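Given below, in the form of structure tokens, are the structures.
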Structure 1
């Protein structure tokens, strides 16, 4: 098995970065009065995902890494909820919502796989 030497080597980190960029793109079209509400919250959650993956990988133990992966998973669930709410409020059309949701699901599958991997379990 290859040793991961840097968080940038993690596919899940790259997927998280792609997701964060998508969230920035789609929230740019939200109403101006949501700039400090939904836009800010969705962007913070999206940035939190790869940030926590990076921080966890940089820690000295697999237990700490797994803890930060759990935090990233929580941010992912929070983002999924906010994305759904944005769609229901009419801030996100179906196509952008589906794109973000697809990215959330893919990132979640990879993240869950990493969390349950023997490499991160003790």
Structure 2
């Protein structure tokens, strides 16, 4: 998916990382954002109306991706407090405002994860 520059910039401020191997910081960030979207769309069962709940109810897609990202795509990661919070807000806001496009982009490429939370939808 083509993530907006402002979301990428927010994550660059909020997440310091050292990529694995030949990966760039941008490649790692895009991998993280794509994986979050895959999990959110899976959790929302492909329904754009449920993206907000899928993103914001614990165990969140982002919260489930970051620990794995630290071992798969980066040798070191550091979250930067308020800047991390702003990055999370930027991502959630973008995905909520563009829920139909996000669901369409990832409907055939979702990623189940152990969320242990039921939504009733």
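Derivation of every value follows stated rules applied to the coordinates shown; laboratory data play no part. Remember, predicted model here, so these are calculated numbers, not experimental data. Cβ atoms are built from the backbone, for glycine too; each structure is taken alone.
Tabulated results
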item	result
Among 1, 2, which structure scores highest (criterion: relative contact order in percent (Cα under 8 Å, 6 or more apart))	2
Structure from which 1.35 was derived, Cα Rg over 2.2 N^0.38 Å, for residues 40-95 alone, options 1, 2	1
Among 1, 2, which structure scores highest (criterion: distance in nm of label points 7 Å out along Cα→Cβ at positions 56 and 80)	2
Comparison of 1, 2 - label where mean count of other Cβ atoms within 10 Å over residues 16-23 is highest	1
Source structure (of 1, 2) for helix-only ellipticity at 222 nm (-39500 (n - 2.57) for each DSSP H run of 4 or more, over all residues; to 500), computed value -25000	1
Structures 1, 2, by distance in nm of label points 7 Å out along Cα→Cβ at positions 32 and 64: label with the highest value	1
Winner on distance in nm of label points 7 Å out along Cα→Cβ at positions 48 and 112 once structures 1, 2 are ranked, highest first	2
